Structure I
Amino acid sequence: MLAADARARRDERNVSQFVWKLSRVLVVPVLAERLTVVRSKQDESLVGDPESLYSGRIWAGGEGIELGLADAYGSPESVARSVIGAPRRVDYTPRRQLLDRALEQVGSAMATTWSRLQGPSLRP
C-alpha cells in the first residue's frame, strides 16, 4: 500500500509539473503579446507606475478605467453590438441531454437520502 501511495504522489507531482510547464508555455506568450499591445496603444493614457501596471495583477472595473487600462464598462453583449455590430451574442455551448440532467438530479437526490438515512447511526 505504501508503494502505491508513493507512486500516486509521484504521479500527482508529475501531473502538477506538466500543468505548470504547459501553462507557462501557453500563458506567458499571451501575456507578453498583451503587454506589447497595451504599451503600444495606451502608453500616453496610462496613469501610474509601469512596474505595478504590468505586474500581472488583474485590474477590474473602475480601477482599470482610472489607470487607463480600460476604456469603459461593458458586457460581452454590449461589446458585440458596438464593436462588430452583432445584434445578439450566440451561445454555442452544447445543451446537455434531458436524460443526463434527469439522472444527475436523481443521483443527487439518492445521495442526499442515503446520507440522511446513515446520519443518525453514526452519532454516539
Structure II
Amino acid sequence: MDWNDKIFLYNYYKVYQETYKETEKGKLVRQKAKKNYMYSGKALIQLAVYRKRYPDRRKAHTCVERLLSNNQIEKPKECSFCKKTCVPIAHHDDYGKPNIFVWICRKCHGDLHRKMRAAQ
C-alpha cells in the first residue's frame, strides 16, 4: 500500500466518522462514552491534576462562575470578536486579574491561543 492509498483511506475514514457523529446512533454512542469516561476515575484525576498545576487559572474560572451564579454579570449571546450568535466562553488574558475577561466563541478562542503560541 503506497502513501496515496493511505491518505485516501485516512480522509475517507475521517469523513465517515464526521457523518456518523451527526446521526442519532452516533450521538447516543458519544453520550454513553462521555458518561462512562466521566464516571471513571480518569476524569476526576485529570481534573485534580489540572487544579493543582494551575491554581491561578482555577481561581479565575471560579471567579467567573461566582459572578454568573450571583447574577452580577450576564453571559452574552454573541462573541466579542466575530459578533456571531453563539454560547461564548470567558477568556482571561491575565489570570492574575480574574475579573478582567472577554466573552469569545470557541473558534475565536482557539484562533487567539494559536496566535499567542506562534508569537512565543
Could you tell me which structure in I, II was used to calculate Cα extents along the principal axes in Å, for residues 14-61 alone as 44, 19, 18?
I
Identify the structure, out of I, II, from whose coordinates Cα Rg over 2.2 N^0.38 Å was calculated to give 1.42.
II
Give the label, chosen from I, II, of the structure having the highest value of relative contact order in percent (Cα under 8 Å, 6 or more apart).
II
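Supply the structure label, taken from I, II, corresponding to distance in nm of label points 7 Å out along Cα→Cβ at positions 78 and 94 with the calculated value 3.4.
Structure I accounts for this read-out.
Each reported figure results from applying straightforward, stated rules to the coordinates on display, with no laboratory input. Everything numeric in this text was worked out from a predicted model, so none of it was measured. Cβ atoms are built from the backbone, for glycine too; each structure is taken alone.
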